[in-house]
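Take a look at these structures.
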Structure I
Amino acid sequence: LNLYPDGSSYYLVRALARHLGFPPEQIFVGSGSNEIIELLIRTFVTPEDEVLLTKGSFVMYKVALQAHGRPFVEVPMKAGYRYDLEAMAKAMTPRTRLVFLANPDNPTGTAFGKSELDAFLQKVPPDVLVVHDEAYFEYCDLPDYPNGLDYVRRYPNMIAMRTFAKAYGLAGVRLGYAVMDAKLVGYLNRTRMPFHLTSLAQAAGVAALEDQEHVRKTVALAHEGLRYLEAELPRLGVEVPRSYANFVFADFKRPAKPIYEGLLRKGVITRPVPNYGFPNALRISVGLPDHNERLVRALKELLA
């Protein structure tokens, strides 16, 4: 640790290449997905361009765009807290340069399938970059989920973005990656900061890729917790759309802040999401079975 880290993340990139079945030249690693989001905006979007977002989706897209003074257009979700890709296609203009798609979505946990993405991509010009943010893809059991890697092979303007923070459990080391056309990787490597990944992050990523059994167990436990919460919360009058992530989006149909504060007093931490435009909802991460049961007991007391 007394030496600077490998600026090219040589071993991590090649470990990812072997794991994903792509050449190293098509893989970019970053200090979490947030750095990759910021670099994509800084590298490929000018103040004269526009970026297309879905209103209520992952807030860091908008935060990064505002920080860099880049214009954006937000398209409302359709019923069920779902992406409206048809409306997004209609919202594109000659100024559109980049599109962010969170699939599964954060904070709603909803997901869209191949047919919806295929129809959308048929309407996207080749000079518009499409980022398929797959931060929660390991948890997604949607039968026709569109694996972004397949689309990167077919579309030079497609970017599949993933992370080690969720299913791999490495949120604290800040490590994400994206797969895209080699030319795009080259541009990002010119604009990123040197030594942007610590030696510890690189080593942790290589080790994590070798432990796929841990990922399998993590996902199985999350699915068990999801089914439990999706069964219990509606009995308390809470609307919960089907989640394809490792959390549930709990819509209480009334201001959620008092509920959040009440849960906090009972030692249960959840995530209020008024900054996403959902003041009546909480995003609730799935925990161990006893954690999930404790949450339900606390909500029964608060909502009685």
Structure II
Amino acid sequence: MRQLLVEAPAKLNLGLEITGIRSDGFHELKSIFSTVSLSDSLTVSVDPGVSGIKLQCSGVASPDNKTNLVWMAAEAFLKAAGISENTAVTVSLHKNIPSPGGLGGGSSDAAAVLLALQKLTETRIDLASLGESLGSDVPFFLLQTETAFVTGRGEILEPVKLPDFHCVLVHSGENIPTPLAYKLWDDNAGDLTEACRISNYTARKFGAWHEGKPFPVKLDNQFLPLLRSRYRGIDLAAEELSRLTVNWGLSGSGPVLYALFRSGEEAKDAEEYLAGKFPWVLRCQSR
């Protein structure tokens, strides 16, 4: 038996704009994805000569069956590589990333499994296409870059550089399935204002961030006004974050919100201020 211990990082959406719906039903988007130090841990093992998939989960609640993207990724890899009948896969997943959260945890886990299995089996297959079939965020995590400008349904990726940051993540307790958030957008897209359009990531000089200027990316997210008007917890979290900094936003389709800070000390102060107000508050930083 061969095994690898791998990390699956969370990501933040530094701004998110939906530009339309494709003919295949997926939404076109523009966003900047940036990984942070929060991550899940996975031990991936392969055992030649036998078959089957086994998934063990700990930490944040996660299904240990075929509905988990980890299982789907392992199953898809074995099939694509043509080794389903003579290779068994066991994955031990310790989950730290809340789900749903808008942090890409499930997609990151899936990408980590695909990359680990490629190394363990020494099999070369098209992971990009495989990842895209599993989920729109998986291609970003397969790229293994810290930050990227993302378009299409999430498969068009341009690595970019941004200044380092510290951040505080806030989960207000609502459970907002991703399909529900997109349904809200479908029903209300005409009411969104121009203020929800994200700017090009080169709009501001990076150095100005550490000189006290706003973060060099516009952090508006088109899901935020839709969710604030329907979920009191998200509205309260947004109010609290706006008191601390102008550099805050919603990640993905939520419900996790974030605030960005220049120093760890600023982030620590914010974490202590928010800790008693919401069910889950975590301080982390860019990778």
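Things to note:
- Taking distance in nm of label points 7 Å out along Cα→Cβ at positions 122 and 146 as the criterion, the largest value within structures I, II is that of II.
- Among candidates I, II, the computation of mean count of other Cβ atoms within 10 Å over residues 218-225 that gave 23.0 used structure II.
- Each of I, II could give helix-only ellipticity at 222 nm (-39500 (n - 2.57) for each DSSP H run of 4 or more, over all residues; to 500), but the derived value -9000 comes from II.
- Comparison of I, II - label where FRET efficiency 1/(1 + (r/R0)^6) of positions 50 and 250 (r between Cβ atoms, R0 = 41 Å, to 0.05) is highest: I
- For the set I, II, ranking by relative contact order in percent (Cα under 8 Å, 6 or more apart) places II highest.
- Structure responsible for 0.15, with FRET efficiency 1/(1 + (r/R0)^6) of positions 26 and 58 (r between Cβ atoms, R0 = 25 Å, to 0.05) calculated and labels I, II on offer: II
Taken together, the values in this text are just the output of simple stated rules run on the coordinates, not laboratory data. Just so we're clear, the structure is a prediction, and the values are computed from it rather than from any experiment. Cβ atoms are built from the backbone, for glycine too; each structure is taken alone.
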